[in-house]
Structure P
Amino acid sequence: MSALTIQQAARRTGLSEPTLRYYEEVGLIGPISRDPSSGHRRYGEKDLDDLQVLACLRAMGVGIEDMRTYQANRARGNAAAAQQRDILLRHAERVELEIATLNVHLQYLRRKSALWDARDRGDAEAEAEAQVRVHEIYPELETLIRA
């Protein structure tokens with residue numbers, strides 16, 4: 001693979017050009033080599049590998065500091081395996097909590113829409129049943145609000 005321009009690297013990684021510049025500026029990648037005649041950035045295979053890792057971490061909501069630590073640990077290899085595991089597991093726990101939260105929100109929306117559907121159909125029995133189901137979810141919603 002020949003060196004890629006910033007536009008090509010952005011397309012390959014799904015990260016914007018400003019993000020690529022920012023990641024270089026804050027030391028997450030690079031320094032990126034430059035074309036001798038134009039001075040434009042040229043991304044190599046290792047740069048793209050680093051950017052793919054960062055794109056995945058970013059998509060999972062990992063912050064810059066954890067990205068920085070993760071990248072530094074990648075360079076350390078197996079010596080940093082435990083720390084890498086801990087970073088990933090901490091974020092896995094956060095994602096699990098987000099999923100649980102979203103599931104409660106989804107249940108609330110479905111139950112509330114069932115209530116309004118029953119009202120729309122004029123079905124008093126289904127409305128009363130749906131109302132009970134909506135009230136059943138309130139404790140979970142309150143727990144999430146307090147968390």
Structure Q
Amino acid sequence: MTAFEKAVVSVPGRERVAQTPFGSRVIIHATAADTNGAMGIWETHVPPGHGPAPHMHTRETEVFRVLEGVYRFRCGEEEFEVGAGAVVVLPPNVPHGWRNISDKPGRMFAFVAPGGFEQLFIDIEASNADTPEKIAVIEARLGLVNEATEALKQKA
């Protein structure tokens with residue numbers, strides 16, 4: 001991976017919009033393709049009570065900045081609640097998850113290094129992956145480990 005050499009600019013109203021595996025809207029600000037693999041950046045809009053299934057990244061460190069809402073995070077055996085302004089850094093190869101536990105929609109700014117995981121959202125949107133099985137195929141390709149990807153391995 002070599003450094004990227006030009007600015008990446010995400011302008012309101014012209015961003016790339018995609019969706020999470022749990023159906024929430026994601027605004028993609030920068031991808032691995034934009035940054036020569038260095039990072040991926042997005043903003044997740046999360047309805048109350050929603051969040052990803054417990055999972056583990058095998059490649060990326062993940063960073064979240066809570067913009068709106070209150071979230072319950074789990075990282076390994078640790079569980080904690082954070083609100084607007086908090087920053088949470090999650091290591092690779094440690095099971096984790098989070099959920100918006102407030103009664104209003106939440107928003108989080110997210111960053112992964114190296115980049116690549118943000119492709120999950122883009123691929124879900126582009127392929128209309130609408131079942132856990134279809135989403136698991138994309139997740140497995142991107143190094144995400146969860147119950148769905150493990151079940152997929154069992155079938156192979």
Structure R
Amino acid sequence: MIVIKKITADELYPIRHEILRKGETFEKCIYPNDNAASTFHLGLYEDAVLAGVVSVFQTKSVVFKDEKQFQIRGMAVLNKHQKKGYGAALVREVESYLKANENNYTLWFNARIIAVGFYEKMGFEKIGNAFEIDTIGIHYIMYKKQHD
């Protein structure tokens with residue numbers, strides 16, 4: 001059985017480090033504003049074991065004109081739990097939470113090139129050209145707008 005619930009930044013760091021920053025210092029998995037009041041983190045538990053995480057920051061990108069913007073960052077699912085739909089479940093939970101609590105916003109993120117197809121299946125669109133983030137790889141900005 002899976003359960004998705006809010007967690008603290010400290011709870012998600014080990015998964016973020018293992019999946020997204022493996023081989024780098026632990027400090028690299030600590031993002032600015034992880035503990036900001038407007039930030040929230042979700043954890044996906046399989047049989048009470050934390051298997052996946054995602055963070056959502058109220059952060060503006062110059063690419064979008066919307067006053068209210070939220071950025072997904074640090075989504076990660078442990079290797080042994082991948083290919084079970086957990087990443088999609090986390091994104092759907094982010095969308096449900098924002099729809100229930102916010103109005104008229106853009107949800108956006110920097111997607112690794114290998115994940116673009118995954119996000120497109122969930123209704124997100126690419127905008128702009130591919131770009132490289134040092135030590136991480138090629139990315140696209142992807143987004144979805146929510147307007148009432």
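Brief remarks follow.
- Structure responsible for -5000, with helix-only ellipticity at 222 nm (-39500 (n - 2.57) for each DSSP H run of 4 or more, over all residues; to 500) calculated and labels P, Q, R on offer: Q
- Relative contact order in percent (Cα under 8 Å, 6 or more apart) - structure with the largest value, from P, Q, R: Q
A short reminder: the numbers here are calculations on the coordinates, not readings from a lab. Given the structure is predicted, the values throughout are model-derived calculations rather than measurements.
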